[in-house]
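The structures considered in this document are given below.
Where a number appears in this text, it was derived from the coordinates with a stated rule and is not lab data. All figures in this text were calculated on a predicted structure; none of them were measured in a lab. Cβ atoms are built from the backbone, for glycine too; each structure is taken alone.
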Structure 1
Amino acid sequence: MQSLLDGIYSEIKPLLGQGKVADYIPALAKVDPHQFGIAICSNNGEITEVGDANKPFSIQSISKVFNLVLAMNHYDDSLWQRVGCEPSGLPFNSLVQLEYENGIPRNPFINAGALLISDIVQSRFASPQVAMRDFLRTLSGNAEIHSNPEVADSEYAHRDRNAAMAYLMRDYNNFDNEVEEVLQNYFFNCAMEMSCVDLARAINFLANRGYSSIAEKQILSADQTRQVNALLATSGMYDEAGSFALKVGLPGKSGVGGGIVAVVPGRFSICVFSPALNKVGNSLLGVAALESLSKRISWSVY
């Protein structure tokens, strides 16, 4: 496994410098784009890594996966009456689609859906921020994981479109809590900082029928795990979900901080990090590395 990652690192490293960091979030505009790391976690918790795999970064939309799992742990299938499970086909922050579909987001991974899940989680926890932080610390085995207040404040200061989505859902009676409080919790989650090693460990339960060997407990049922992986496969990569399925063939979720997590059901979890993004907002080198990995080893689920 180490020789495999070393080979991918050598293949991908010349691409460093291509792409563009997420400069529409001021705090992320300052991130050094010349970073690249990979970590793979086996279902018994063993880590193989290369490059900047221990460098913490802003997980951004990868947090949507863990927030969804928190909600699924405390609500039954009635959850899916408030948020859909279909691919969007439109930009992840579309207001048009949300209004057309009467305030019910297409899936939990577009921004409207993630805000809706944050609203649901806020109804369950007295302190949603502590719940998310502690959940990630448990799943990763790293008690030092925290949210970066500078990044969270930067995103909150540019919250207008996300606020518009939340207020629109509230107008359709599909939002229960105070919008500004939910937005603060949502951006707190996005600003969580984790490394590739942290995330590969934290997401591993999705490769292991819902059981986390790091936390040593069942996180989701096997059926719930199948549901989350199906959503990742169809809706986890913004407007690149189809291309990612074709070229990589694994359930995955990206974030504009430059991270991508992917799942090889029954075997491994993967996290790739490189902050420079392609035109649809996914890590340019991250997608390239996972495509190379898929070509070298037949891990595609299709």
Structure 2
Amino acid sequence: MSWTSARLWPVFIVLCIASLFVGAKEVSWMQILAFSDDAWLTLTASRLPRLAALVLTGVGLSVCGVILQQIVRNKFVEPATTGGLDAAKLGILVALTVAPTAGATLQMVLALAFCFAASLGFVAIIHRIKVKNTVLVPVIGLMYGSVISAFAEFYAYQNNILQSMQGWMLGDFSRVIQGNYEIIYLILPIIALTYLYAHRFTVLGMGQGMATSLGLNYTATVALGLILVAVTVSATVITVGSIPFVGLVIPNLVALRHGDHLARTLPIVALGGASLLLLCDIVGRLLIYPFEVPIGLTAGAVGGVLFLALIIWRGR
């Protein structure tokens, strides 16, 4: 265990405990130890599912950021800056209009397909343009995502679901309860596969020529990485909505100290992503207590500031 990981674990555990006991409904240790039915119902039906969703979403989004950064060979990309999140939203909107009673399975399939296609398109654009200034890559990604988002909003407007879309697409964990969040567990095998292929993704970041010369099937590895990202993003958007910047700031902060060897840094990235999302959620619950600020706003604010700081720092 690295020094950074050893320091993060206590922070992560404290944040997990705080997440279980912070909220509009008061739950105390005394109620739990006394086996209060009301306290245990709140804990098992709401707080524990919310904690699991927070941890898995933070881990999944931060790992997605690492994969995309290795594929594109740019530190400023993640699902929010490559059009992936916007494409997943469009896929869900199409599912809602084509088969409104089909449930989460069809939404997941279409969100995955749209996210994968959008990611392929972004990678193709970057490879074709061959941008020399690294800061321009996320700018292109944001423009690309804005076009997809505009098309999604127009589609929602035409099908009279624009208002509902704006409500449920903003990242929010308050609606996570037992029975409607379990699809997020798809992130677990994604994390396992990412760690299993960590060495290959590290080689992928050396570029197509170097990776091919080292015996790596470049195209297959890129396709695998984009599929892993698409599954994670789709499960996240369906469960809690859109949460930006987690996959950008955490991998960058870890890489600044520990480098890019994924077999060594992935556990730290995962732990950091989960801790950041837990912190943002707790802050959102306390800012206007007993009401909540959606985590899409708090994570966007924190992540946006860190994103600008990283651009300024790397631009020097």
* To do: For volume of the Cα convex hull per residue in Å³, the calculated result is 111, so let me know which of 1, 2 that is.
  => 1
* Using helix-only ellipticity at 222 nm (-39500 (n - 2.57) for each DSSP H run of 4 or more, over all residues; to 500) as the calculated read-out, with -13000 as its value, let me know the right label among 1, 2. => 1
* To do: State the single structure among 1, 2 that was used to calculate relative contact order in percent (Cα under 8 Å, 6 or more apart), giving 30.
  => 2
* Could you tell me which structure in 1, 2 was used to calculate distance in nm of label points 7 Å out along Cα→Cβ at positions 97 and 249 as 2.7? => 1
* Assign the value 27.2, calculated as mean count of other Cβ atoms within 10 Å over residues 233-240, to the correct structure from 1, 2. => 2
